[in-house]
Structure P
Amino acid sequence: MARDVLKTKGFTRDHVGLLEMQMAILDAQLLAQAKFAHLPVQLYDRSAVDPIVYAALFAQSSEEAEERKKMMCGREGMEECLTRYRSQDSASATFVLLTPVTEWLVDDGVRSMDGHEQCAAMFREVMRELGIPFHEMGAEVKGLDERVQLVLKWAGVDGANTLTKL
């Protein structure tokens, strides 16, 4: 979602701190999630929380960070989205926060490569403030198969049956 917004609106990773960019990403994410809300399974590698985190992370003060979070949480469609995110029903939403692992951090020319620990801390803070349950995964789970199985377990999906169907 963010890559599409960057491409269509002319933003680059140098603009990550701009509220305008994060609002555009939030609006696109909310639109996509609303469009596909009728589907029984949706898989996103990003959520509507991401632009809120980045908007707060790059604020000039804690007061500005709080104002940005409040403004973004007030966007049309956000409350519906947060209701799904907050649900304890694994079919509604399962959030996995990937903690920074050096081998996973690849400079693709788009992704911001600075402040990964600070970013992870802001994700934790915002997710807790919004009442969104989440799991964390990091260096202790390096194997791809192991990561997939763990995410499926957290999502309440029978991994063995699911993977054989793929």
Structure Q
Amino acid sequence: MSLVSVNSNTHPEFVGIPALIKRHADQVVQFELWVTGSNWHAFHGNHYDWWAFPIDKPSSHGFAYSVFDEEVAQMKQDESFMNRHRMGADLLLLSWGWHSEFGQPIANPESGQAWANWPIRLAKCAHTMWLFDQSKQFESCVEYARYLQGSGTPFGYNGRDLFDEIVNPQNY
């Protein structure tokens, strides 16, 4: 019998919604500090994907930070979480030199404010925005992926091309 259904994460590894929301909030605070200090390399060198961009798939942390229908529905009721969720995506994209609100590159990016070859991170960000019905941030992720693809950027990660997963998260 599976401990994980498509409806909820009942796996014993799952940290739970309150812990996930807390970890996410702490991470967004960290993102804000990195932006304030123009520490773009911190975005590129640290690992936070699992709790900053929770998705409905297991990760290297198993199901600890995975969210399914019930978790997503509960978390969507938390306005503070949803605001931070959008902000986290916007700040990640900003670290790559992409202006999420306008869907275009930053005119004069700072040193280090550039694509850092993390297609899996962009895929997770796009997928979580899609999962939580954050269409503006999702579309910005897709536009950024298309922009990168247009400049010849590859989307390979662990032997697979993530471009389709970014633009079509329902297939991921």
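Every number in this text was worked out from the coordinates using simple rules, so none of it is lab data. This structure is a prediction, so every number in the text was calculated from the model and none was measured. Cβ atoms are built from the backbone, for glycine too; each structure is taken alone.
Structural remarks
- Mean count of other Cβ atoms within 10 Å over residues 20-27 from the coordinates reads 18.0; which among P, Q: Q
- Distance in nm of label points 7 Å out along Cα→Cβ at positions 36 and 148 from the coordinates reads 2.8; which among P, Q: Q
- Distance in nm of label points 7 Å out along Cα→Cβ at positions 52 and 124 derived as 1.8 - corresponding label from P, Q: P
- Top of P, Q by volume of the Cα convex hull per residue in Å³, largest first: P
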